[in-house]
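Next come the structures, one after another.
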Structure 1
Amino acid sequence: MPAQLSSTEENYLKAIFKLSGNSSKSVSTNAIAAMMDTSAASVTDMLKRLTEKGYTLYEKYKGVRLSDDGRKIATMLIRKHRLWECFMVDKLSFSWDEVHPIAEQLEHIQSEELINRLEHFLGFPKFDPHGDPIPDKEGNFAYQQQIPLSDLKPNQKAVVVGVREHSPTFLKYLEQLNLILGANVEVLDVVEYDASMQLHINQNSTQMVTLKVSQNVYVQLQ
C-alpha cells in the first residue's frame, strides 16, 4: 500500500473520482480546481505529490487518472460518507440538508471495522438520504433506473428517487414542495415558453417547478 494520506489528499482523490464519473478517464486540473475551489497551480502540486505516493497517474497537459489504490481510497471515502449520512438521518433525526458537512468530517475515520459494523447496524442500505448509491465493502455500487424529472411529459407519473444537487437551500426548497425521496408525482402540464412544470405531488398538492429544479431531481417512471 502506498504512503499514508492526509484528509486534504483524500479529498482530492474523491474529487477526481467524482469528476471522472467512476471511470478511468483523465480529469483536467482546471476541473479539479473548480471543484476544490483552489488554483490550478495548487492542484498541479497536489497531483504530483499524489502520483509520487502511487495514488494517481498524472501527465502534464493530459490530466490525471486514479491508480487502483487511489480508486479504492476514493470509493471507501464515498462509502463512509454516505453511510454516516444514513446514520444521521435515520437514527439521529437530522434532516437531509444538514448532514453533508458533518459526513465530510466523519468520512476520514480510518477504522474499517467501525464502518462495516455501522453498515450492519443500518441494515445494509443501498442508497443514502439523497438517493446516491452506497458502495459495499468490496467497492461495488448499487444502481437504479432513474431519469431527470425534466424528461417527463404531461400525464406521466413517477416517484422521486434522488437529487443531483445537494445544496442545503435546494434541499430545503424541495422539502417545502414535499418533493422529497419517495414522493409520487404526476406531470399535469409543461409550459412551452420555459419548460416549467405543473406537478401533482402525492395526490394532494399542485406545484409549479422551474426547469432548473426539474433537471436536478431524479425519478423512476411508474
Structure 2
Amino acid sequence: MIKLDNRLQELYNMVRPNSKVVDVGTDHGYLITKLILDQKSISGKCVDINIKCLKKAENLINQYNINNKIKLSLSDGLQDVLETEVDDIIIAGMGSELIINILKNCNWLKKINNKHLILQPMKKPWILREYLFKNKFKIIDEKVVFSKNFFYVIIKAKYTNQIINYTPINIFTGTLLNNNNQVTKDYLNFLYKKFKCISQKILANNSDIKKYQYFKTISDQIKKFI
C-alpha cells in the first residue's frame, strides 16, 4: 500500500471527495494513485513535462491496475487539460514563478467554475499569494507541513472574479495566522527571524530606509502571532 510523506499527505487531505483531479508535475504518481485507490477521487490525470517521471507514474498505475481511472499526459502545465475533466488541480513541488506561469497560460481558470487550486510552491510562497490576490483568486485554506527539515506551505484557492483586498502581512502569511498548531507557529517564527534579519542587513548597509521599514513592519507583525 502507498504511504505518503507529510507533504503529499496534506495535499491529499485538501482534495475534495469524489473529485476529478489533475496532478501537474506528478513525478512518481504516488499522490494521484492513492487518491484513486482510496476512492477519494473518481478520476485522475498525471501531467509531467519529463518523460522519465511520467513513465514512473505509468508503471505505478499499471502495478495497481487502475490505468482505466488515470490518464497520462506528457505536456507543459495545464495545456493538455480540459476544463471538463478536472475539479481539483494540484500543482506542487516547483517554484512560485513556474506555478504562476502555469496559471497564467490556462484561460479557463479565470472564470467562475468551482475549480480548486491546490498549490505547493517550493520557496517564496508570498510571490504566489500576491499573484492570486491580484488576479481575483481567493485563498480558501493554507497549511504548513514540516518534512525532511524543510517547511512546505500548501495553498488552496479558487477564482472569484471579485477584487481581493489584501495588505503586506496577508502576502507573507496568507490565512496561516488563523492556524494555531505548533508547525504553523514554528514556521511563523522562522519567517519572523528571516525578515528581521533582512531588515537589519538593509539598515546596516544604509541602502534603502523604506525597504528596511517595510521588512521591519512585517517581522514585527508576525512576532505578535508567535
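Where a number appears in this text, it was derived from the coordinates with a stated rule and is not lab data. Keep in mind it's a predicted model, so treat the numbers as computed, not measured. Cβ atoms are built from the backbone, for glycine too; each structure is taken alone.
53, 33, 24 is what came out when Cα extents along the principal axes in Å, for residues 81-208 alone was calculated for one structure; which of 1, 2 is it? So the calculation was done on 2. Once mean count of other Cβ atoms within 10 Å over residues 121-128 is computed for every structure in 1, 2, the highest value turns out to be that of 2.
With volume of the Cα convex hull per residue in Å³, for residues 33-152 alone as the yardstick, tell me which of 1, 2 scores highest.
For this comparison of volume of the Cα convex hull per residue in Å³, for residues 33-152 alone, the top structure is 1.
Structures compared: 1, 2; top value of Kirkwood radius over Cα pairs in Å, i.e. the largest, recorded for 1. Once distance in nm of label points 7 Å out along Cα→Cβ at positions 17 and 169 is calculated for all of 1, 2, which comes out largest? Answer by largest value of distance in nm of label points 7 Å out along Cα→Cβ at positions 17 and 169: 2. The greatest value of distance in nm of label points 7 Å out along Cα→Cβ at positions 129 and 161 among structures 1, 2 is that of 2. For FRET efficiency 1/(1 + (r/R0)^6) of positions 25 and 41 (r between Cβ atoms, R0 = 25 Å, to 0.05), the highest value in the series 1, 2 is held by structure 2.
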